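Input: structures, listed below.
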Structure 1
């Protein structure tokens, strides 16, 4: 006997609350899809993610939620969907560790990773499965992404581009939100790097591309990436600035990559350093200046001036004030 889907919260309508996608032409085979969701204290968003999985009208899928021991409404939401999802709530070593636990357990022929504050669009699973059936040589299927507000309203599309090494620096052309991995990737032991705390999906996808895995774009796949204050905090942006710089360094140092892409990586290193100065991330800026000197020798005059200014007392306060008045 199947377990009925619990009702949505009052006054929640549309996708993924009351709307179900209409049936599409049956597929010859419905490969099992496993979705992995790391979660920590995001109970206000988690239910939307769960329902976006359960309302796919896809007959062969599972949702694995790995909660890091939340103290908010998360457990209440997880218990509400007991029997429809699989979940565990215990301390872990962060988001990447939770995803890796899921990759170790995932039995689906296709495996997605969706954060607890994001969600899937209607029929995302159908189109991922269809794309893989049409392109069985693919190791990774990916699609489009739209940004949502904290309240779940549409904002604008994320600029997804062709999955290439060049398009993965300094910003990620492909993100986890609309990605489905095959067992080729998982059985090869590919896992998230625990040293990354913001750019973990960018690092993971870049690594797969560097190793030659085959990517296929399916434009009918749609996922939603929610933007909210926590995701845009200054602390998070400092972590991003450091990690994006490390990724560009990796590409620049890879002697097997074409000279044009390595030159692009070099340009990205300089632009990220300038961005850190412009955003008042002075500690990060000084680190990056040191790295540029180590890689390339003397700095351009403009960066030498900025580096000297950055040593002055109150430099960060002046830069922050300038940014506010722009």
Structure 2
């Protein structure tokens, strides 16, 4: 079985250390990979990249998101300016000993046939010692687009990046690379036990042929990646929160403090989250929130009381039947 790399889209979103200087070091104790997204917006100094590389173990891997000047502003045109910026990204990748450079083009990229032609010209004009990964969206609407993209991926040895929780890639070069956002609006999602198992089955099949890189970008990316990693390594599904039952539910509800709040607003703000009803039963918050009365709530106490009335004293079996 080929190597599996698991991590997040950055290390600065959670408490991985007491100071900025230790966050990456502490992150690297938990995961073997990280995707750096800040490079999409700005170019870091090489000295900073050198510090990042020195702060992690030798077997820790980076992937770099390509600057928007190449992908969004430059639209993969083979102009001198875009090529120059691309070469700068390669320099950063080399400094970090990165496993991949991730190019994400806009959602509308394939709306204009000229953009795909420009992309082919661009890939033909560059040389990359780093594996290239291309996240291109909107190809599903046309079999012809699929065919044309497949030809581009294979001709230039580029790995197609998808969200593995939704789609498998059209083509993989030297690695399978997935940026995982889930099934909610943008990245508002947390994976259930069943979804983790489903992703795992897909990944294990892909690992038979290539190494696989999973870059989690959900709102709960640290917890999602940790839960997936534990399941992959030990076949164990760890809790989604730090508490159990109604307390687990209230802990996630209290992350968003806005009153008065309606049932609809509660569903939008919290419905995507996973809560631990018992040590072995996890549900999506929407399963209980949709059972709330259609009213506005003026404080957390009223929400808790309504949820308690819904849950009652049901044991796990009764909760499963109820939900």
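Derivation of every value follows stated rules applied to the coordinates shown; laboratory data play no part. Values in this document were obtained by computation on a predicted structure and should not be read as measured data. Cβ atoms are built from the backbone, for glycine too; each structure is taken alone.
Between 1, 2, which one scores greatest on percent of Cα pairs over 25 Å apart, for residues 71-238 alone?
Of structures 1, 2, the maximum of percent of Cα pairs over 25 Å apart, for residues 71-238 alone occurs in 2.
Follow-up. I have -0.58 for log10 I(q)/I(0) by the Debye sum over Cα atoms at q = 0.15 Å⁻¹, for residues 39-126 alone, calculated from one of the structures 1, 2. Which structure is it?
Only one of 1, 2 returns -0.58 for log10 I(q)/I(0) by the Debye sum over Cα atoms at q = 0.15 Å⁻¹, for residues 39-126 alone, namely 2.
Right, here's the next one. Between structures 1, 2, where is FRET efficiency 1/(1 + (r/R0)^6) of positions 183 and 303 (r between Cβ atoms, R0 = 41 Å, to 0.05) highest?
2
Once mean count of other Cβ atoms within 10 Å over residues 47-54 is calculated for every structure in 1, 2, which label goes with the largest value?
If we compare mean count of other Cβ atoms within 10 Å over residues 47-54 over 1, 2, the biggest value is for 1.
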